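Take a look at the structures listed below.
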Structure 1
Amino acid sequence: MLNAYQNMIENQLRAGGITLPSIFEAFDQVDRQSFVPQSFQRFAYADMPIPLEGAQEMFSPLTEARILQAINPTKNDNMLEIGTGSGFSAALSAQLARYVTSLEIDPSKANSAMLRLEHENIRNARVICYDGFLYDLYQTTEKFDIITFSGSVSSLPVTFLDRLADGGKLFYFKSLPSLDFAELVMKDTNGNIKTHRLFETKVTALVEPREKKFTF
């Protein structure tokens with residue numbers, strides 16, 4: 001009989017179309033239970049999102065894996081994550097990328113995520129308590145090979161395309177009334193942009209600024 005973790009790997013990830021060995025290795029390296037709130041520990045490996053404070057949530061394991069398969073990080077990649085949540089996404093990405101910077105607007109969640117990353121001895125990821133949509137005010141020069149969003153947005157602020165390095169990839173969920181579309185934006189070495197729609201789902205929306213002057 002499969003235990004809960006093995007069931008997640010076989011009946012959620014593999015059955016859901018995840019094929020990259022690096023993703024399974026990342027899940028092996030990070031204890032998902034360590035990032036799940038105590039009251040939901042029994043659901044740590046279940047095929048469901050996990051509620052977090054502030055009406056946010058952890059992605060289901062398959063959604064986490066789908067994101068990783070889409071962006072396929074390598075040890076050369078510098079990543080930016082908008083919305084830290086529990087810190088599990090950053091922990092997984094840190095197994096594959098060179099470095100992960102994660103921005104979390106909620107001070108309580110930012111602090112909890114930092115403590116969890118430290119507990120798991122993950123040294124190539126940091127959490128900054130800051131509004132991710134104002135990142136252009138926080139840091140004006142750094143560019144990233146990969147940018148991900150940990151929730152849906154009504155539109156993609158164009159400033160993030162400016163923060164994306166040539167040859168980079170950006171993953172986000174475009175919010176629509178009844179469902180969300182996972183989209184992968186790719187910038188070639190000449191700075192040209194192409195968007196690929198990947199799959200339909202429904203995820204919690206990120207907290208967005210009331211006004212975004214420039215969107216993509």
Structure 2
Amino acid sequence: MNAETKTIRILTADDHALLRAGIASLVEIEPDMELVAQASTGREAIEQFRRHRPDITLMDLQMPDVSGIEAIIAIRSEFPDARIVVLTTYAGDVQVVRALKAGARGYLLKGNVHTDLLATIRAVHAGQKRIPPEVAAELAMHTTEDQLTVRELEVLKLIALGNANKEIAAQLSVREDTVKSHVGNILEKLGANDRTHAVTIGLKRGIIDL
């Protein structure tokens with residue numbers, strides 16, 4: 001086999017066995033691809049990468065022990081040339097930005113695996129970046145927005161956990177008026193109507209998770 005037709009060696013990391021099986025069935029019939037390893041946790045993904053040095057790694061974001069983002073950072077710090085495609089159910093723009101900053105070269109929604117996976121693998125292996133149009137649109141929609149500050153993120157997480165302003169003030173050791181001010185800023189920045197709406201937006205966009 002010459003360099004142009006070299007087999008693309010693939011590692012898949014996802015805690016759902018059914019999805020890994022689906023990917024395996026798609027890959028195994030492709031003459032230019034080979035599934036060399038699978039992992040069900042982020043820690044396993046790092047270990048399997050070290051062992052097999054795959055050409056392409058398919059990485060879920062939500063996994064036990066070590067998250068997909070943390071696994072990407074760990075792998076890329078050891079192997080800067082690693083080509084990683086994020087596989088996720090989340091189209092949230094903040095998740096995308098985190099994954100790309102960590103070094104992911106592609107982003108694929110799990111609902112599109114059967115239609116787009118093989119083309120994405122080949123494109124990223126060829127040195128391209130691949131982001132689905134709907135994810136790119138979500139990114140573009142929020143590029144000019146103010147990001148939440150660290151303290152505003154803390155407040156939003158505490159709201160999501162069901163805390164009232166008074167309880168948040170006590171936990172953060174600040175005045176209740178200060179919390180109200182943070183909540184106002186959060187609503188404005190997220191374009192939310194109320195606290196519940198802000199939490200919904202935060203979860204959808206991947207700004208917070210529970």
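Here, each number is a calculation from the coordinates, and none is a lab measurement. These figures come from a predicted structure and were not determined experimentally. Cβ atoms are built from the backbone, for glycine too; each structure is taken alone.
Computing distance in nm of label points 7 Å out along Cα→Cβ at positions 95 and 175 for each of 1, 2, which one ends up highest? Could you put the intermediate results ahead of the total?
Values: 1: 3.0; 2: 4.0.
Once distance in nm of label points 7 Å out along Cα→Cβ at positions 95 and 175 is tallied for 1, 2, the winner is 2.
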Among 1, 2, which structure scores highest (criterion: percent of Cα pairs over 28 Å apart): 2
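helix-only ellipticity at 222 nm (-39500 (n - 2.57) for each DSSP H run of 4 or more, over all residues; to 500) was computed and gave -16000; which structure, 1, 2, did it come from?
On the way: 1: -7000; 2: -16000.
That value comes from structure 2.
Computing Rg and Dmax of the Cα atoms in Å, for residues 79-182 alone gives 13.4, 40 for which of 1, 2?
Values: 1: 13.4, 40; 2: 18.7, 55.
Matching structure: 1.
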